[in-house]
1. One of I, II was used to calculate FRET efficiency 1/(1 + (r/R0)^6) of positions 57 and 161 (r between Cβ atoms, R0 = 25 Å, to 0.05), giving 0.95; which?
2. Rank structures I, II by mean count of other Cβ atoms within 10 Å over residues 121-128 and report only the one at the top, that is, the highest.
3. Assign the value 1.51, calculated as Cα Rg over 2.2 N^0.38 Å, to the correct structure from I, II.
4. One of I, II was used to calculate Cα Rg over 2.2 N^0.38 Å, for residues 105-152 alone, giving 2.05; which?
5. Determine which structure produced the value 28 for relative contact order in percent (Cα under 8 Å, 6 or more apart), calculated from the coordinates; the candidates are I, II.
6. If distance in nm of label points 7 Å out along Cα→Cβ at positions 73 and 169 is computed to be 6.3, which of I, II is the source?
Structure I
Amino acid sequence: MPPRLAAVAALPRLGLRPLTPVPADAPVAWVAVSELEDPAAYLEGGELLLTTGMRLTPDNAAEYVARLVRRGVAGVGFGVGVVHDAVPPALVAAARTHGLALLEVPRATPFIAVGKAVSRMLAAEWYEDVTRAFQAQRALSRAALEGPAAVIVRLARELGGWALLLDAAGAVRHAEPASAASRAAALLPDLARL
């Protein structure tokens with residue numbers, strides 16, 4: 001699962017300052033930097049878009065934000081001290097109106113630092129997923145040494161659910177938990193296709 005925008009915004013070394021509410025559960029898929037008046041065509045959704053607002057005016061701020069919201073960006077980080085000394089009030093108002101998370105990026109924080117921070121968070125999440133999968137695979141391999149019933153028990157635990165081992169006719173050979181055996185009848189149409 002990608003890092004949450006709230007976690008990125010809370011990184012002390014970046015010094016980001018939320019100017020609008022930051023949803024606790026908004027995922028950040030990547031960081032993009034753009035000074036285009038309409039960057040939406042170059043985004044996939046889920047990005048934290050960084051900009052210094054070179055092309056932003058009070059007249060186009062509302063439509064700029066609306067396009068980004070329609071595209072599904074996670075939020076906007078606005079770098080101050082380059083083009084604008086402060087985040088333009090029209091942008092803040094538009095972000096509030098449209099429910100877009102808006103973060104002020106201080107002059108001392110290069111955009112590359114934000115990108116690297118998110119990249120590290122994504123890599124850590126990926127590593128955790130791979131490690132978890134490897135541990136599950138190892139546990140299943142160990143269970144296989146004990147036989148099919150042990151594999152079904154371990155599989156149900158790893159999935160946090162239930163598991164069945166059916167024979168070719170659809171009869172339950174092993175079920176974990178035992179009550180999962182009642183699910184076998186519902187699986188028969190799928191089993192017939194295999």
Structure II
Amino acid sequence: MKLKKRILGLLLALSILIVPTTQVFAATPTFWCEFLGNIKNVTYYVSTSANSTYINQINLAISNWRSSSYLNNKPVLNKTSNVSSYALAYYTYSSGTDMNTLGITKHFTTGSHQVNPDSNNWNFAEVYINNSTINRTNYGRLNPPFTYNQWIQGIIAHETGHALGLSHNMYNTSSLMYYQATGWKAYVIQKEDGDAYNTLY
């Protein structure tokens with residue numbers, strides 16, 4: 001009887017240890033609020049200041065969002081040259097104050113009022129690619145498990161995820177939406193990212 005109780009106690013202890021571990025790899029979280037645009041008609045604009053490397057990687061990141069097998073209701077993203085009419089835009093900027101900040105995404109309501117996506121819905125978003133930190137020196141320092149161009153593609157795909165409503169995955173380094181540059185292992189959409197997207201669309 002004592003042996004059975006010990007075994008039962010051990011199993012209960014193991015279940016307590018195992019549950020948090022399985023939760024770590026749950027779906028990537030989404031923002032509390034949402035994109036108000038039509039996911040089947042997302043026009044995007046690429047700044048004329050973007051260099052050819054960025055343009056190529058933007059195209060690849062967009063292609064991944066259009067075609068990932070993890071997305072049920074895939075977004076339809078159409079490029080526009082009209083700077084005054086878009087749901088998503090890509091720009092470059094320079095800021096070397098934090099070498100781990102590779103890009104940022106800003107969310108706006110109609111009238112260009114910037115909002116926090118955890119407290120307000122948004123009508124369009126702008127992705128900013130950091131010229132100061134996206135370079136081969138920083139790539140070597142961070143040492144991601146993919147090529148330099150794939151790294152840039154992943155940064156852009158990650159920020160696009162924010163524009164569409166995905167927040168940071170704080171635990172899983174294999175998620176596209178992993179929260180920091182150090183240890184990040186994915187440059188394309190993963191299942192946990194797709195699961196999050198599918199709850200939105």
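Rule-based calculations on the coordinates, nothing more; no lab input. These numbers were taken from a predicted model, which means no experiment stands behind them. Cβ atoms are built from the backbone, for glycine too; each structure is taken alone.
1. The structure behind it is II.
2. Going through I, II one by one, mean count of other Cβ atoms within 10 Å over residues 121-128 is largest in II.
3. I
4. Going label by label, the one that fits is I.
5. This figure was derived from II.
6. Matching structure: I.
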